[in-house]
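Once you scroll down, you'll see the structures, which are given as structure tokens.
Derivation of every value follows stated rules applied to the coordinates shown; laboratory data play no part. A quick note: this is a predicted structure, and the numbers were derived from the prediction, not measured. Cβ atoms are built from the backbone, for glycine too; each structure is taken alone.
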Structure P
Amino acid sequence: MRAYLLAIIPMLGANPVAPPLPGHVVDVVAGDYYLQAPDTIPAGLTTLRLSTRQGSHIAVLVGFDSGHTAADLLRARREGHPRPTWMHFLGGPGFPPPGKTANATLVLTPGNYILMCDVADADGVRHFEKGMFHPLVVIGGAKSQRQAALPTPDAVVTMRDYTFAFSHPLHAGGRVLRVVNSGTVMHEFRLVHILPGRTAAEALAWTPDDKTPRPDEDVTAIVGLMPGAEAATTVALRAGEYAAFCVPQIAHHMIQIFRVLPATNR
């Protein structure tokens, strides 16, 4: 029995479990090129949980000023206006690992929204323009909004132009991260784990054209956060090396390499 316990302890440490997701959990399923989700959800604390059947996708929540719809956005993009002033990115999850999920927790107010994938294919056409969006109605009263607040985080990740700052060192285990955009442009928090025996330099240099296995693996992403916005994500972290980066600002070298420390007993 003692030998058995000694054998499984490292396995337990290597596979941390994330805590339960907060708020009302909404499952979103993505594929080429569609998003499946409920048509109506309640207002308040909401976690969007994204899984993919194929492809590399995101599910960012977008609001419109009164009188505008997804059809207007399609028309505006065809006319060369990718982000008209009457559309508002509110954040969402992206790039879940194969066979797993990514999540984003937000406080939602009543209104009409869409979930959309704004990833661009190799042909330069964004998935939204290929029909990858889903209308979403959020219903509820003022009471649900007053009671809603993002969960208390283990660490706050502050995004500025063009850096990441962590309020506390991260330890292995189930963790809640609050991601805040304190910059002046839209940012995203994409997190990858560098595989054992590989380096962050290898991960950052790798491209699909290399025709070799990736040196890293996706953990989660919070995408489409505008200045002043925030969201939370619940993750299971292993000890080791990680990279956080912002694809929209990658030209500004918005990359942070850091280590997740071994788990503590707290």
Structure Q
Amino acid sequence: MPCVTGRRSNPPTCSIIRRFFYLYNLCKKDIFGKNTRNMKNLHVPNQHISHYETVFDKIKLLLEAGVEAVIDQVNWKDQYPKSLPVTVRVAHDGERLYLCYNVTAEAVRVVNTEDFGSVWQDSCVEFFMQREGERTYRNFECNILGALLAAKHETRENAEHLTEEMPSIFRHSSINHRYEGDRQVSDWSLYLEIPKKAMGFEAGESLSGQKIRANFYKCGDETPEPHYISWNPINLPNPDFHVPQFFGLLDLE
């Protein structure tokens, strides 16, 4: 509604009204618009990767035909400015989601060797996802050795380990150690096959046509150079990956 400005007594009222709508729109933008405005969208192709017998052939096809997501959002530059060249290739075949992370020139840490350990403290890559319309979300965190932490979350603290599904999640890692001057670094990759059941889909459901809220991460809490990097940006004051409101969107072909 326009303000009435015919009398000199009205401008204060108009100013209050304008101020109200300014703050309302600002709050609405911050609460509802910030993460959707910055939400990345990745179209994930359907590829017959399972038709190949060896893991090397599967990785080759994924690198050729999968879509690439660049994990380059350094969300907490003041606290953790470290950035690394990190990408992940993504595809699916209706039954599984295929991921291949590539990390370049990291000063690595490798301590955890067992599943469900504190893998995020090591050189680690992560995939967090949430089915469309669900409040729960799932995380798949894998260190440089392939040791995996997978869980279903109501909240960060309220989680259930995916113990039953763990044997079905295939992992393969490769590491190349080298030197940059007198500094030893590692280039490494991690290949993952995540069955649809581990992501919360039923036997009769296909991944084809699904829309999944998700984010890809690279971290290393106790590496020589701690870092917290994401695919989709996170607008929070301190590092936190358990934030579905800042997930992007995977549109599965």
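Here FRET efficiency 1/(1 + (r/R0)^6) of positions 148 and 244 (r between Cβ atoms, R0 = 30 Å, to 0.05) is compared for structures P, Q. The highest value is that of Q.
Taking distance in nm of label points 7 Å out along Cα→Cβ at positions 124 and 140 as the measure, the highest value among P, Q is held by P. Once mean projected area of the Cα convex hull in nm² is calculated for all of P, Q, which comes out largest? Biggest value here belongs to Q.
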